[in-house]
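Below you'll find the structures, each written out as C-alpha cells.
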Structure 1
C-alpha cells in the first residue's frame with residue numbers, strides 16, 4: 001500500500017512565476033512530430049507543397065488513443081520526414097515554412113456541444129492532450145460512464161522546480177478554465193470539483209477561489225497542499241485532495257476520480273469558445289544558462305534554440321538541456337528539438353545545477369524507500385534489473401513507479417535509481433508484449 005505521505009523538499013527556484021508571458025516572434029520553420037502524445041502516432045493528411053493555415057488539421061488521429069494535429073503557423077509544407085524523439089521513438093514529422101502572416105483557417109469555428117457525444121467529439125477534434133507533461137489524449141480520459149465520476153480534480157500543484165507555466169495559466173486564464181468547467185460539469189453531471197494547489201502559489205490560489213465562486217454547475221473547492229514533491233503526481237494528488245487511494249494497477253477513475261491539468265482545462269475552454277485547437281504552448285524557459293528566464297508562448301514545432309533566443313540567448317554552454325523540470329525532465333540531444341504539445345518547460349542547466357557527481361557504493365541507508373511516495377524499494381529494483389531477475393521486478397511492483405526521481409534525489413551515493421526503474425519498467429513492458437499480455 002502506498003503511503004503518499006513521503007516525498008522530498010526540492011528547491012522551488014520559481015523566479016518566472018510573476019513575469020508576464022512573452023509571445024515570441026513567429027518562427028520561420030516549425031517541425032511538428034506526429035508522436036507528441038501517449039498512444040498511436042498521428043497520420044499526416046498533407047503533402048509536400050501544400051499551403052496550410054493556423055488551426056488547419058495536418059494529421060488525423062492514428063487510433064482511439066491518439067489525437068489529430070494542427071498547424072500553429074500559416075505557410076507551406078516543405079518536408080515530411082522521420083523524426084527520432086528524445087524518448088527514442090521514431091515517427092513522421094511535418095516541416096512547415098512559415099509565411100509570417102498567421103492566416104487563420106476557415107475551419108476554426110466554435111464546436112456545437114449540447115450532449116456527451118458532441119463533447120467527446122469536440123475534445124478529440126481539439127487535439128488536446130494532458131499538458132502537464134504526460135500527453136494522454138483528453139477525450140479518452142473523459143470517455144467513461146459519467147456516473148463513475150465522483151470528483152474532477154484539477155491539478156495546479158506544479159511541484160517541479162523552476163516550472164511556472166501552470167501557475168501563469170491559473171492567474172491569467174481562469175476565465176477559460178471556468179468556461180470549460182461549466183461545460184464539463186453540466187454535460188457530464190459532475191457535482192464535485194477540487195482544485196489542488198501547492199501553498200507556495202498564493203496569487204494563483206486567489207484566482208482559483210474567484211473562479212470557484214462563479215461556478216454554479218458544481219461544488220468547486222480549492223485545496224491548499226504542502227509544497228512537497230511530487231505533490232502533482234495523479235495518485236498523490238487524489239489522496240491529498242479527496243482522501244481516496246487508487247488501487248494498485250488501476251486508474252484514477254477506479255477511485256471515482258478524473259484528474260486534469262489546469263492548463264489542459266484552460267485550453268479546452270479556449271477551444272470551446274473559439275474553435276482554435278491546440279497549436280501553441282506556454283513554455284517556462286529557465287535554468288542558470290538562460291539570460292532572461294521567462295514563460296514564452298510559442299507555436300508547437302518551434303525549435304528550442306528559438307526559445308532561448310527569445311529569452312536573450314544563453315550565457316554559457318549548458319551542461320544539460322531538458323524537456324520539463326530537473327526532477328522528471330528528459331534530456332534533449334540538441335537545440336533543434338521542437339516544442340511538443342506536452343512541453344511545459346525547457347531547462348538549460350549549468351554544471352552546478354545539473355549536479356553530476358561521482359556515483360559511489362550503496363550504503364544501505366534506506367533513504368530511497370523512505371522517501372518514495374509508493375513505498376517501493378528502488379535499490380532492490382536496481383539490483384534485480386542489473387542481474388535480469390524479471391520475477392523479482394514483478395514482486396517489487398516496479399510498474400507502479402511514476403519515475404518522480406525522489407529516490408535519486410535523496411541518494412547519498414548518487415546511484416542512478418530512477419533511471420534503473422525506468423529501464424526495468426521498459427523491460428517488463430517488452431516482455432508482456434511478447435507474451436501477448
Structure 2
C-alpha cells in the first residue's frame with residue numbers, strides 16, 4: 001500500500017479518520033494511528049512487520065540503556081552499528097556479493113528489503129544519537145517510539161523527522177477544522193503532482209531511457225522530463241505526507257523549497273530533500289568536523305557526505321556516481337574554485353549560476369535514472385553529441401513529445417518556481433473559494449487516474 005493507493009484513500013484513511021475523531025481522548029487517538037501505521041505497513045510489506053517491530057524494540061531497549069547512563073557510550077555504538085548493519089544486509093549485501101563473484105564463488109542471498117528501510121533506519125539512528133546527547137530524549141514509552149517509526153504518512157518515504165519533535169505532539173496537539181481542511185487540500189495537491197505531472201512526464205522518461213541510442217533531441221527530452229518527474233514525484237509524496245500529518249494534528253517540517261531556482265549546488269541541497277540533507281549534516285558532516293578545520297577538510301567532508309548520500313539511495317554504481325558527482329561540485333564550491341557568490345553579484349552572473357546549477361543537477365539525475373553507468377554516460381554523450389538523426393527517431397520524438405507531455409513539462413517548469421505562493425497572495429479574499437474549487441477538480445482528475453491505474457509507484461518508496 002502507498003499514499004496514492006485506492007486502498008488507502010477508499011478504506012484505510014476514512015476508517016482511521018472516523019475512529020480518530022470519534023475517540024474523545026488523545027491516548028486513544030494515538031493507538032488508532034499506531035494501528036493504522038502497522039496495517040498500512042503490513043499491506044506494503046507483510047513479512048517486514050516483524051522486522052520493523054524487532055528493530056523498534058531493539059532501539060527502544062538501547063534507548064533505555066542510554067537513558068540510564070550505566071554503560072556509557074556502548075549502547076550508542078551498538079545501536080548505530082546494528083542499525084547500519086541491518087540496513088546494509090538488506091540493501092547492499094547482495095550487491096557486494098555479486099561484485100565479488102568474479103573472484104569468489106559466493107551466491108547472492110536474495111534478501112528483500114523491508115518497505116522504507118532506509119528511512120526508518122535513519123530515524124532509529126537519529127533517535128539514539130539524540131538520546132545520547134540528551135538522555136531526557138530517550139523515551140520510556142515503547143508505543144510512542146513505535147508510533148514515531150511507523151507513522152503511516154512518513155514510513156515509506158519520509159520526511160525523516162526527529163523523535164523529539166514528533167513526541168512533543170503526542171499530547172496537546174490541535175485538530176481544528178481549518179487545519180484538517182488545509183491538510184486535505186495539501187494531500188490532494190501532492191497527489192496531483194504525483195499522478196498528473198510526474199505521471200505524464202514519466203511516460204517520456206521511460207520511452208527515452210528504453211532506447212538503445214537516442215539522438216540529442218530525445219536525450220534532452222528524457223533528461224528534462226526526468227527533472228520534472230522526480231521533483232513532482234517526490235515533492236508530491238512529501239506534500240501528501242505533510243498534509244496527512246496536518247490532518248491528524250501533526251506538524252511536519254518542509255522537505256522541499258523550490259530547489260530548481262538555486263544558484264549553486266550547495267543551495268540546491270538546502271532546498272532538495274531537506275530532511276535527508278539535515279540528517280547527514282547533523283549526524284555525519286558535523287561529527288566529521290564540518291567546516292571547522294579549514295577549507296580543504298570542509299571540501300573533503302562534503303564529498304564524503306554526498307558519496308554516502310548516493311549509497312543511501314541504493315546498491316548501484318549509478319547512485320554512487322550521482323552522489324560523487326554532487327560531492328565534487330559541492331567541494332569545488334567550498335574551495336571557491338567555483339565561486340557562485342562572487343558570480344551572483346551581477347545579473348548576468350546570477351543567470352549563469354542558475355544555468356550551471358541546473359546543468360549539474362540534470363546531468364546528475366541522468367546518472368541517477370540510468371539502469372547502468374554505461375547507459376548513463378551514453379545518455380550524457382547524446383545530450384551533447386547525438387546529432388545522428390533518423391526517421392525512426394523523429395517518429396519516436398513525435399510520439400513521446402506529444403501535446404500532453406509538452407504542456408505538462410511547461411506547467412511543471414512554471415510550478416517549479418515560487419509562482420504559486422505569489423498567485424495565492426494576489427487572489428486575496430477569493431483565494432479560499434478558488435482553492436476549494438481547484439482542489440475538488442484536481443481530486444476528480446486524480447481519482448480518474450487511480451481508476452485507470454495509469455501511473456507508476458513513487459520513485460523514493462524503493463529506497
Structure 3
C-alpha cells in the first residue's frame with residue numbers, strides 16, 4: 001500500500017491533502033512528504049514524514065497530529081528503528097535530523113547541550129578539538145544522541161561512567177500535545193524525563209539533552225586475555241575487579257563455541273568439568289578461535305602504564321595494546337538475527353551464558369560489558385518463533401532466580417509478532433503511569449513502550 005493509499009484508508013483524500021499541505025507549511029516544501037517504502041518502524045509503514053526545522057516547528061507537528069488524532073513516531077538516524085515492538089500505527093514519522101546542534105558553552109565547561117538529531121560522532125569530533133569528550137560510546141554507527149537515549153543504548157564506557165541516561169543533567173522534550181518541557185539545570189522533573197531513556201519515543205519527543213563532559217584521557221591501554229569458557233570469564237572478571245584498578249571498561253567477546261568433539265558422560269564429573277573448563281584437558285575440546293576479555297585503562301601516561309603492568313602480573317597470558325580489538329563497540333548480531341540483551345549480576349553471568357547455550361543447543365555468540373553483567377547475544381534469524389520462545393523461556397527461568405532479565409532487541413517479523421520481547425518488567429507500573437501523564441491519548445509510538453503500551 002502506498003503512502004497516499006494508506007493515508008486515505010482512514011482519512012479521505014481532501015483530509016490527507018490538507019494534512020500534507022499543513023506539514024509543508026510547518027516544515028518547508030523539501031521537508032514534508034508522503035512516506036516511501038523505506039519509511040518503516042520495525043516493519044510498520046508510515047504515512048507521512050515530517051522533518052521540522054526546530055523545536056517550535058516540531059511542536060506544531062504534534063499539535064497538528066493531536067487535532068486529527070494521528071500517531072507520531074520520532075526517528076533519528078534510523079540505526080535502531082527495528083529495535084523493540086512494532087508500533088500499532090505510524091501516521092507521521094517525525095524525523096529529528098534538523099533538531100541538531102551543539103551548545104556554545106565556554107571551553108572547559110563541565111556540561112554541553114546537544115540537539116537530539118545530532119550524530120554522536122559529530123559531537124565527539126567537535127568536543128575533541130577542545131580536548132574534551134562525552135563518555136558516551138554507543139555501538140550503533142551514525143547514531144544520533146536522541147536515538148541513543150531513546151533506545152537506552154550504551155557502550156563499553158558505561159562500566160565506569162554509567163549509561164548516557166545516567167550522565168544527563170538536563171533534558172528538553174515535547175509532550176504529545178506539543179508542550180515543550182525543560183527538566184534539570186534547576187528545573188524540576190528530571191527523574192520523570194529520564195524515563196524517556198529507553199522508551200522508544202513513546203513518552204515524548206526528545207529535543208535536546210545536556211550531559212556532563214570530561215577531558216580526553218591522555219593515555220588509553222587495552223589489556224586482553226584469551227578465554228574459552230564462561231567459567232573462565234567469571235574467574236577473570238572477579239580477578240580484575242578485586243585488583244581495584246579503576247578500569248574504564250571490562251568487555252567480553254565470546255564467539256560461537258562448538259559443542260565438544262566427543263560425547264560427555266553426565267555421570268562423569270571430570271568429563272563434565274573438562275567440557276566447561278577446557279584447560280583441565282589442555283583445551284583439547286576448545287575451538288580454534290578463543291574469545292577474549294579486554295580491560296580498558298584510562299588516565300595519565302605513568303598511572304595507566306603502572307596499572308596495566310600490575311594487571312598483567314595478576315593474569316597469566318595477558319597482553320597490553322594501544323588500540324582496541326576489532327570487535328570493540330560492535331554488537332554480536334547482524335541484520336536478520338534475533339538480537340538479545342541479557343542483564344544479570346556479574347556473579348551469575350556465566351550461568352546465564354551456559355543457560356543460553358544449553359537452551360539454543362547450538363553456538364551462540366555473546367559480547368558486552370562483562371564487568372557489569374550486561375551482554376548481547378545473537379540467535380540465527382532462521383529459527384522459527386516457537387523455537388525462539390522456548391529458548392527465551394529457558395533462559396528467563398534461569399535468570400528469574402538470579403534477578404536477571406533477557407529482552408529481545410530486534411528480530412525477524414514472525415518472531416517479533418509471536419514472542420514476548422520483554423519478559424518480566426519490574427518497572428512497568430511506573431512506565432505506564434508516565435505514559436498516562438505525558439501521552440494519555442496514546443498518540444506517541446503506541447505499542448513501542450516496553451510492555452507494549
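If you work out Cα Rg over 2.2 N^0.38 Å, for residues 184-247 alone for 1, 2, 3, which one comes out largest?
3
From 1, 2, 3, which structure was percent of Cα pairs over 14 Å apart, for residues 256-295 alone = 47 calculated on?
3
Since every read-out is calculated from the coordinates, none of them should be taken as a lab result. Keep in mind the model is a prediction, meaning the values are calculated, not measured.
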